[in-house]
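Structures incoming, each one as structure tokens.
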Structure 1
Amino acid sequence: MREISIFADESGDKTEKTRYFFLTLVFHDQADSIAEQVAVYERSLATADLPNIPFHSEPLLNGHGDYENLEPRQRKKLLSGFGALVRYLPIEYVTFVYKRREFDSPEKLGDRMKRDISGYLTDHLEYFQGFEHVKVYYDNAQPIVKNALYNAVYEVLSKQAVERRRTTMTEYRLSQVADYLCTIELAAVKYVAKENGGTYDKFFGGIGSFKKNWLKQARRKRIG
């Protein structure tokens, strides 16, 4: 029985104070194990004397939460290490980008997300119909994302959809991958708009370095 997992993560919130809103979906054919890649990544953390903590890009970049007591060089190594993990994983992704000012209510933003997800699934319908089960993993942090995502999957695929469950660290790693890719796509927009600022420059370098060493590597996994 073939199964595909969809891991979702967003960047930004539904308020008008947010300039951009990003939604990233990561697709993983469960027949393709990621256990070895994750094991290699975790061994690299141990070798570098870095903590094996769940990857979360916003606190990593800003030194908050689990990263509060880590030096910038350690946080940069964690970011680089996770980026290397993503490059070797058998996954694909798509990111939807929205300018918050173009939507005068959260509901309209949610409606647009649902249409975009539905359109994407319809465009790749033959691929998704090759799986007997589709499992959707999302932390339900934002209702507009939850509703758009689940409604689109149910309506287009008519498959069994399962809400995100933190059953194993291996599964949870792919939710972290969605977080990472969402951040890379957000950074791409901000570099072009010259809104990158000191934090992005510190971790990704200038726009040339970012495009070559981060964006190019990530987008090898992106599907249209």
Structure 2
Amino acid sequence: MNIRTYGDKLFFMATTRTYDDGCAAAHALDLVGERWALLVVRELLLGPKRFTDLRAGLPNASPNVLAQRLRDLEEVGVVRRRKLPPPAASRVYELTDWGKELEPVIIRLGRWGARSPSKPRDAALGIDSLILSFRTMFDSDAAEGLEATYELRFGDDHFRAEVAEGRFEVERGSAERPDAIIEADSNALARMVYEGRPLAEALRSGDVKIEGDGSAVERFLGLFPLPEPATLAAKT
């Protein structure tokens, strides 16, 4: 850990490596620029998680690296640990209020990255990543005239999603009397939303199950258009 002094305040840096640059953006990268750090933040944007839950969301991060990133983020005030009351009595990690301010940064970064011509199209998409991508890609014009509540089920993970007045809200938990329930794994739902796989085909294969208003489900699948890929300069 590196300790830096600014005026009469001490700042604890997450790493001994630093840009040593007075720019606030450089300082932000000192805090959250290490590999996996922003993805840890991404995994906590939808609520607290146990270490095992974080491991499930970031399967390519080794346990040692993940534990180190959590310590780093806790030291700089982005993440904190909390013990849940009985009967759970387990320890969880959650974002501090300051840490939650990174959400629009991650949303904008995700939209920017979605325009990359080199983005791998066949990479797996985790549950929280998919839900956050819905927040990122939601198109209010596509939702014109739609008012509906959905429950999205991914195994034991349930989310309540609501579309109303051109706005989209989604949170962890079950919906009360939803217009439609969509049950799938995250990759199956992503293929329908982002690759245009027909709902009827997914239903026939058993990859997706729905209850309730089928037309509301069809509308839901069209609410998240991807931005146009960036145009790269031609090589000379």
Structure 3
Amino acid sequence: MDKRKIEIKINGQAGKVTGILQNPSSARCLFLFAHGAGAGMDHVFMEKAAQSLADVDIATLRYNFPYTEKGGKRPDPAPVLLQTIQSAYLAAKEYANGLPVFAGGKSMGGRMTSTAASKGLLTGVKGIVFYGFPLHAPGQPSNHRAEHLYHVEEPMLFLQGTKDKLADLTLLQPVIDNLRGKATIHIVEGADHSFHLPKSAGKSDEDVLKELALKVREWSV
């Protein structure tokens, strides 16, 4: 297992950010993994999700956005987020050494990655994976955040929990249906936005992450 920190230079004026490359010797593809709005690439969810993917032969490159690199809490403006994703994608292609590259992320990281793809900033990416697509703010059901998905040409995999307060599945499912075969959804019954299940479910967080990793592997073949 090759696991190391790298430096990613950002296009424009955003400077540079840190990334973590986790590359199992038997890797079949590389997943560019962006974090959510409230926590950086070192968050326990990101760490465990990356390890679960490595366990099924998927390399990951997770990275910070500039605001998390600086210890901030408020996400950067959209242009900076998009510049960061594009720059991280270019780095991922170099580190992939010819392996297929997928991209996506947790919550905001996934949504902004698909936004980048919809704008043609991720040329050659094989697909987009969402660990909890944030369709709307909690308690404010809407599907306006999904509008850009109709401009994404690549296949998309949505990993969603039924108790996710940021994604009413009765609103998300019609969007997926309207994407006409470009989108696949995998639902975890009872899981919240962090894919945590109640104790009564009899599954640990690690069990759920393993399930999701296996789905990513199956979908990415």
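For the read-out Kirkwood radius over Cα pairs in Å, for residues 35-138 alone, a value of 17.1 was computed from one structure; give its label from 1, 2, 3. Matching structure: 1.
Of the structures labelled 1, 2, 3, one was used to calculate percent of Cα pairs over 30 Å apart, giving 23. Name it. It was calculated from structure 1.
The numbers here are math on the coordinates, done by the rules we state, and not lab data. None of these values were measured; they are calculated from a predicted model.
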